[in-house]
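What follows is a group of structures, each given as structure tokens.
None of the figures in this text is laboratory data; all of them are computed from the coordinates on show. Since we're looking at a predicted model, the values are computed, not measured. Cβ atoms are built from the backbone, for glycine too; each structure is taken alone.
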Structure I
Amino acid sequence: MAGIQEVYDLVVKGKAKVIAGAVQEALDAGCDPTEVLNKGMIAAMDEVGAKFKEGEIFVPEMLVAARAMKKGVEVLKPHLASGAAGAAGKVVIGTVAGDLHDIGKNLVSMMLESAGFEVIDLGVDVPKEKFIETVEANPDTKIVCCSALLTTTMPALKDTVTALNEAPFRSGIKVMVGGAPITQAFADEIGADAYTEDAASCAQRAKEIVA
């Protein structure tokens, strides 16, 4: 369908200014809103993620594509069955206590939203108690994502994961970690369920662990 293909191309190219009009045109032409979301936008972000992994594009291009998708989803939301835009599940995300970095976390949030998750973003410098409280307040949470961008905040990441691991709701969630100094070995050592080295992989892995 021409409309959906156009939406796909505009997301890949990051054309935020014209995406809303293209989404509206696709809807006016009778395209199914869920198909516009899945085949137009989420599929496009999958391609963007793949290109990023191959080194064909870099973080700025990925951010631009994610922003375009966000603009498109705004037009689509009223037309989607409630929950379709967050159909993959709920994710709580934050940068751990003592760490004020948010570019990576914001990118991961956008990629998770692009993959169909509903994201609760706690921001930066988040104490472990706040992660726990948020999951308790949102019992339908599927994944908790914690990031640390400094070697000095790796202990805070460990403390956060330990607190989550000791929480009564632990069996119902998956814990994902990431950030520049974090490795798979460190993730294993602190008891996290998953680690990914970049935002594109995070969205992919998130879909796998809740499937």
Structure II
Amino acid sequence: MLRYTLTDHPLIQHKLSLMRDMNTGSKEFRELVSETSMLMCYEAMRDLPVKEVDIQTPLGIAHSKVISGRKLAFVPILRSGLAMTDGVMNMIPAAKIGHIGTFRDPETTGTVGYYCKLPRDIADRATVIADVMLATGGAACEAIRLAKEAGCTDIKFICIIATADGIAKVNETHPDVNIYCAAVDDGLNEDAYIVPGLGDAGDRMYGTR
């Protein structure tokens, strides 16, 4: 059985529909990715630990709650994960940012890592790794491996669109990592792109191909 959380909030699903539209331009596409990432981060952070505090208001003492426990790190997978950063940082401005770069070999469709820069104290932080697409699972598994190699023990993976194969690969390779996605699509075509998906997310964000 696949293990993942589907974030099916109506606002997320509406924005996802606009992202899928081939007529959506690069500027709007980037904005939609950022906005959707913020909403997905909200859902994925539901289990953050809190502690009770007393706050002095203008009219008295309020028995309130604040986030406690580990600080957070956000690690987008280059390129498309970059557009998710602003949305997440709007929700968690104190999070530290790392970057992991991977690309898919067009001949083998295997994952090739070429860049990894993580916060020095990432081992002490709860880490959110993000990419727009979870297709074969290769990039996600490599990014998670690198984060664990740096000492991370508390990792979540957020994507917007996934496939069953990609989820299964992460489940099998990293069973301790929770996956959050907005949609699980039919599968992959012969070039390992998600169908129906939304095309190449990086190309659509930056006007490249």
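For structures I, II, calculate FRET efficiency 1/(1 + (r/R0)^6) of positions 89 and 145 (r between Cβ atoms, R0 = 30 Å, to 0.05) and state which one comes out highest.
I
Could you tell me which structure in I, II was used to calculate helix-only ellipticity at 222 nm (-39500 (n - 2.57) for each DSSP H run of 4 or more, over all residues; to 500) as -16000?
I
Kindly point out which one of I, II the value 1.0 was derived from, the read-out being distance in nm of label points 7 Å out along Cα→Cβ at positions 41 and 97.
II
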Checklist line | Comparison of I, II - label where distance in nm of label points 7 Å out along Cα→Cβ at positions 17 and 193 is highest | finding: I
Item checked: Comparison of I, II - label where relative contact order in percent (Cα under 8 Å, 6 or more apart) is highest -> II
